[in-house]
Structures are given as structure tokens and as C-alpha cells.
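Nothing in this text is a laboratory measurement; each read-out follows from the coordinates by a stated rule. Owing to the predicted nature of the structure, the values given are computational and were not obtained by experimental measurement. Cβ atoms are built from the backbone, for glycine too; each structure is taken alone.
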Structure I
Amino acid sequence: MPVSLAPAWAEHDKLARSLPPRVREALGVAFTPRALALRLAHETLGKFPKGACPLVLDPCSGLGALLLAALEWATVQRPDWVAPLLTNRMQGWEIARELNDGAHRVFAVAAQVLRVQPKFKLVTTDALMNDDREIADALLLCPPFRELRGANAQSMAPDKRAWFARRFGSFASLPSLHGAFAELAGRLVRRQGGRAGMLLPYRVADVPDYAGLRRALANLLAPEQILHTSAGEIPGIDEEPGLFVFTAGKGDISGEPWTSRADEHERLYASSIQRHAPMPAGSFCDIGINPGNSAHLLFTDKPGPGDLPVRDASDVIAFGVRKPRFFLRGKVPKVTGFYAKLSSPAVFKQVKILIRREATRVIAARHSPPALFRDDLIGCLGGEAYDEDYLLGIFNSEYFARLYRDSFKEGRLRAEGRITIDQLNVLPVPARRAAGAAFEPLVQTSRELQKVAGKNPRLLAQLETLVKKAYGG
């Protein structure tokens, strides 16, 4: 039975909350949430063979979230790694002493839970000054998302900028701290079998300004996997993060976007989606409550007799819904000059799946238990050729997210951070028969993910394989 590291995560989160905002802003600190950290650990470490434990390094470790995620992942997937990781096979570097001291406290709790006598190697140092080469088998990092141009150009002294430009090839074309850390990671990972998992701005993958960084990394790392995540998934970072997994070795030196080469079977992907039709007309509905100028009259957070629960977008996460926080008053005072749009409560009960409207990818959850919902959610009524759990798996997959982004890069339906019914009506979804042997396993995987609100990296990776198979890839 795996040991729970919840006490260590609780210590991490407590320390993160206690960090003064001015200190957080000065350091450019953003703390990676557990679910995302576990996903990065799984995608990066999962291909190392069982047996010999790799040396894992985070060169900007903060309070140790990524290293803690690696440890937690190992308790389930590689139990024989746990003791080595806590003694001599896991290292963290952090420039801020207060953060490094906090990381020691986090791992002291983890070691106590796991009953291992630890030998921490959490060092207070400026990693970007480090000259070491090829010292770690695996790197995990979430560097500060900070470009040093425009208004931020003055945050680094000119002589230091010049020194960084000499040291990091990408700095001359687009100076950024995350770019410098990405290059550093490429130098630190071992050439033979090394892997690096990074959380970087997703724009690094395809924006022309980052062509210099893509070229600089090409002699060190080759992108293996690029996963898009939602804006706001890392608290304190408004930018859309990408989960990048690299292997040591030469990549594409052209500087062209990585996303166009991320899938070796790109042509197979393009042809597979053409085999399937969209869901039938009327599968998606726009029935959410539009409160107009009457929200203060309609809603309350203190329910009384006859009041009905109302969900909004904040209550919906991938594979799960939170308990509604607001309620529609059973008796609304009649006041002139106010307006709203409300559908019959019976209509809401027909909705099987909820989809967030404000998002850069489809985020869906089962509409259970049924409730009223605001107009920042789209309803899906399902269909005879589909299963609700199956649709949840399709909608929440990275494959479908990529299909969404690639389908609306330009034109009338171009994706601008807002999901629309028009978009959903044209996206192909394999029906039960078309999905073939992938259908039932996908349903079961989706059900398992619903039990954990999508927070299991192994199941998420399994889901991607099944969705790709369902589309014929």
C-alpha cells in the first residue's frame, strides 16, 4: 500500500502561503501544484528502466514541489527508488535561502513519513552561474516565467545582461530567465539516456521570437513530448504553461516551431481526424443562466427554503465538479428595470456533461448531481452513439486539445480563449463503432479518472494512448 505524502505537501503549501507577496514578486516565484508536478514527474521519469535509480536534479527547486512529486511518483511506480532518492540520488538548487530552508522542512516531513534517514542535497546557490556538465540523469524544473525586455528590461543590470548573452545563446535574441534555465538544463543532463522535463511558457514551442531558444537547445536536447496546459494552472502565472519533455541529443537546428514536429505521425494524425464526423446537431446547448443586471437579486450564498443550487465555471475541473457555492432564490423580488435569462429547471436535467466556456482547451465534467448552471458553462446532451464517460475521456484528452487548437488557428472560429458551441459542433468525435477496441478501455479509464478528479498521471498517459487509438492513430 503506497504511503501518503500528504503531510509533506501540506507543509509545502503552508510555507508557500506564508511567503510574503513582496518576496514572492522579487524572486519571481510560482509554486507548482501537486497534480501538475506529478504529471511532469511521470512523463519524465516513467521511461527510465526499473532497477537503477537515476540522479534527479531540479536547478530552481524553490520549496521542492517537483522533487517531492518525483518522490511521491516513485512510492507507487518505483518503490526501490525511494530510499536512494532521499539519500543521494535527488538534488535541488535554489538561490533564495528562505525557500531552500523551507524545502529542507518539506523533505524532513517526507522522510519521517517514509521512515528513511535522509541525507539532503538541497543547496543554496545561483544555478545560472554553474559550470558543471552532464551531472544528472533526469532534470525537473519550473523556472521563473520572465522575459527581460520591454518594461522588464531594467530588472537586470546592463553588464549582467551582457554576461548572460555570452553565456546563453538564446539570450541575445530574446532575453528570458526561463530560456537561460532551459539551456542550463540541456548542459546538465547526461548525454547517454538523459531526460529533462520542464514547465515553460507554451509559446516557447511555436512563437517566432523563441526561434533562438529552439536553435540554442538543438545541440543539447530534442523535444519528445509537448503538452498544453490551461492558463492559470500554476497559481501566480497568467501565461499558458506547456509541459515539455526532452531527451538528450540533437534536435532540429532550424528554429522552426516544435509543435509541427511533436508527433512523428503527423500525417496519420491529420488523416485520422478526417475519418470521423462531428457529434449530431443539437448535442451542445446554451441554456445557462444569464443574470443580466440582476445577479444580486437572483443569487445567494446562504440558501433558504426553495432555493436551487447553481454551478458556474469555477465549479468545473477536468473529470470533476465541485459542490455549488451559489443558489438561485426560490422567490425573486419583482423590481422594475432589471432583466435576466432563465431556462426551466427541467431543461438543465437533460444535460449530461458540462464544458467550461472560458478556456484555451475543452475542460469537461459530468453534470452530476444535476443542478442549474450559469452561462459560462456549455451543456452537452450526449448522443446514442456515445457514452458519457467516453465523451469525458475524449474531451479532456491532450489529443482533443490539440485537435481544438489546430482546427481554429485562423478564420471565423479561431480559438481566442473562449470555447463556443460553433467550435464544438465542427470538431470530429469518433462514435462507439468507429472507436472499436479502444471504446470500452477508454470508458473504464475515464471512470477511474473521475474518481480522482483527473489527478493520476499514469491514467492520464493511458488515456492519451486510448484516445489516439480511438481516432485511428
Structure II
Amino acid sequence: MRLNELKAHELLPMIRRQEVAVEEAVTETLNRIAAVDRTIQAYISVAREHVLRKAKEADARLKKGEPARPLEGLPVAIKDNICTKGIRTTSASRYLEDFIPPYDATVVRRLEDAGAIIVGKTNLDEFAMGSSTENSAMFPTRNPWNLKRVPGGSSGGSAAAVIADEAVFALGSDTGGSIRQPASFCGIVGLKPSYGLVSRYGLIGYASSMDQIGPMTRDVRDCALILRAIAGHDPSDSQSYSKELPDYTECLIADISGITVGVPKEFLEEGLSKTVKDAFMKALDKLEELGARIIEVSLPHSRHALAAYYVISSAEASSNLARLDGVRYGYRAAGCEDSASMMAMSRGEGLGPEVKRRIVLGTYVLSAENHEKYFNEALRVRSLISGDFREVFETCDCLVGPTSPTVAFEAGEKTRDPLEMYLSDVYTVPPNLAGIPGISVPCGFDEEGMPVGLQIMAEQYDEATLLRVAYTFEQATDFHKRRPEIQKGAHESAGGERSV
């Protein structure tokens, strides 16, 4: 097995014992990117010089006898809406195509302090608004399991990079499912932490009351390892959780005897494909076989979650993206007569259709005549949804359901119907509205070999239970061990490896 194919917890001991050099490990990852990324197009930028320089520095420290740091030498991919000092951060938008941040996001600083090395920045739907990574202004990313299908979104580039062995792990962001849904579509593990558990400082904001950064990995142990490194209080984030956190790697106990698992009946209604439902029901049988007590529960207001989410998130996006005015940074239209026309033309030319759609919707629901009718009503629905979760967690240790109603769909299949695309997130949106954690783990494959994800949800800040259940299920199944065979050369882009 090549070094780039190893999981983080497998590669780390080899680096610590100096059985392999960090430079050797990152070079294999860079070689993999050069070999397959013209086909997959997971990366917007590859920081080759940065990677090799950091690897040489790490090897020099280890040779001097300095102790290895917790994530020493691990190649990581960072979603391109997370700021990286000196490395281009575009948010997959023409508006920020040449933007180089003057600072690192807190999660980036914590990873680098722990010894991880940033390989590059991964593709996404523009400003994280989408469910397929087809809304990227750069290019679409392809699903390594089937190049005709999407990898999910908006963290599709990160998910594709991990399953295609182009990074040992990756970071994504999740506002309504953008970590979990692509994790499901690509057959990896993706965790959306509780709101506030991981700092949002340096994340280019979409909907700030729901945005959360999280790990995307090949197994649950790696997920716990990365979460341990990035979680914790940050004074730069006003919503940051300040209490002491457990060592998440110590929560990986392969035993769920006596755990009560709730199944929301609303997650098994119309719209769920037979393939996904069959895989989910088999996963339930496995959980019961492992000692869990399965009960049916109800989240009655979850039926309204998608509508409330798109009102709230669009309103917050309208506010957050108001800073894109063409004055201080980003794209500026030429040939304008005054500042007002320059701002209007810059936004009109620099932003894609989906981003414009949500800005217009958000501006509409925030207007004086519509604020109470739409925005405040959506906030009340959000409160009811949070109440539903609090009520069911009085009788359940965790909840489970499908991550997405379907497996990965074909590219172009849903781009003409925004509502159909939005329905891809119908099961992942409620946890964001309630601020609770959710994780997607592989639980099966359809008849065409496409992965199916199982979503596990727990009470706010109870990632320990979430990881325990996910780990127990994973250890009793083999779905996470399967890897795609990438048909190199098909659907290649015109360019080669993309540099910073």
C-alpha cells in the first residue's frame, strides 16, 4: 500500500518512528494529485512548493530528536472557503479568484501547530451555496466512484480528494449538509460538529448562525483524531464553546450495548429512494445486533426545516456577502461611471447565478414589509425544530437516519431545478438549525456501486456518543474499506496540476 493510501492513524506512527520521511509521504500525495486530479478536479490550488518546504522542515526537526507533534507530516486538503495565509482562497468564485488572505483561519493554525501540512485548496460550490459542486465558478468536481456523477456539495472537492487518496484527510464546512452529504456520496466519514465546538474564525461566512467547520476522513478514528486537534475555545469566535472537551480518540469504544437509538419516522417518508432505504434498514438491523435499542421517534416540525433553512441562510448570506463591493478587495468591473454602478456591475459580473439567487431571496425576506412574514416566521420554526430534538433526546442517546435521500446523481441532472437540488439536503438541514452534531458513515452501496451514507445525530456537544456509535458500526462492517477504481484520462480538464 502506498503512503498516500494510509489513514492518518496508520501513517503517524511510521513518521514518529522515522520509518518514512515526511517528504516521502507528501511527495506520494503530490504524485497522486498529478496522476488523477486532471480527471477528478478536486483541487483549485496545489501548494507544491509550500508542501515540500514544510516537509523538509519537519524531517529536519525529527532528525534533531525533537518530538513529533500530534499530526506531524500529515498531508491535509483545505476547503477553499477557509482562509490560508499566503495561499489563494477563492471560495470557488471569480469574485475572489486572486484573493490571498493575510491571515490563517483558526483551524488552519491549529492543524499546522499540530504538524499537519496543507497540500492545497479544494473545490466547492461558489461561497458554499450548492449540493453538487457544480456551482463552482472554476470547474465541476467529479465523483471518483463514477465520473459521470457529482461528488455532492458544497464540500465536494474535499470529499473527492479523500476518497481518491489525494489527501490523508480534509476539512470541509457545513451549513446545511455540506460535509455530510458529499461524505455520503463519496463513501467517506464526514462530521459536522456542534455549533460553536470548532472556531469559524477565518471561514468565509455563508450563514453564520449555522456555519461549522469539520473533518472529512477515511474512517472514524481519523475523524476523532482531527476533531481533537481543531476543537476548542477561540476568543476570536463569539459563539465558541468555552467548556473543557474530552479526548475524542478515547471515546472510540466498540460497544453500544444499552444505547437507545431513535429513528425519526419523518426521515423514512416519501422521497427516500428504495436503494437508500434498504441500506438504511440493514444498518438498523446491524445496530440492533450490536446491542442498541431501536425505537421510533418523531420530529414533527422537520417537515418545515428546508423552507426555514433557505429563508434564514439566504438572509444571512445577503448580509455576509454585502462586503463584496469591489472597493477593498476582489473583482472590480471596469468602465464604470460612478461607485454605485461599479458595485452593481462588479457583483453582477463576479458572482454566479446561484449566489445571486440566494442574495436576492435573502434581501427580499429581510425587507421591512417581509421581515415578519418570512424571516421571523422561519426563526420560530427553527425554535420548534430545536425543541423537537431536545424532546427526543430525553428518551434517546442518539438518532439515526439516511444522510441523503438518494445516492450521488448524474452531473447536470438537477441543475435546472433548484428545488430538486435543495431536496438533497432534506435530512441534513435539521441538525444545522438545531446546532447539534451529525456524522455520516458509509453503510452500503447500490447496485451500480455508489456509496450510501448513514447519518448519526446526538445532543449538542455530545460528540463522544456520536463517535462511539459511529465507530462501533464501522468496526462491524466493511463499507469504509472499499475504494473506487478511477478511470484515468476520462473527462480530463485542459490544464494539469493547478498551482497556488
If we compute FRET efficiency 1/(1 + (r/R0)^6) of positions 255 and 359 (r between Cβ atoms, R0 = 25 Å, to 0.05) for structures I, II, which one ends up with the highest value?
I
If you rank structures I, II by FRET efficiency 1/(1 + (r/R0)^6) of positions 127 and 303 (r between Cβ atoms, R0 = 30 Å, to 0.05), which sits at the top with the largest value?
II
Computing Cα Rg over 2.2 N^0.38 Å for each of I, II, the value 0.92 comes from structure II
Ranked by distance in nm of label points 7 Å out along Cα→Cβ at positions 223 and 239, the structure on top of I, II with the greatest value is II
Taking distance in nm of label points 7 Å out along Cα→Cβ at positions 31 and 463 from the coordinates of each of I, II, which one would give 3.4?
II
19 is what came out when relative contact order in percent (Cα under 8 Å, 6 or more apart) was calculated for one structure; which of I, II is it?
II
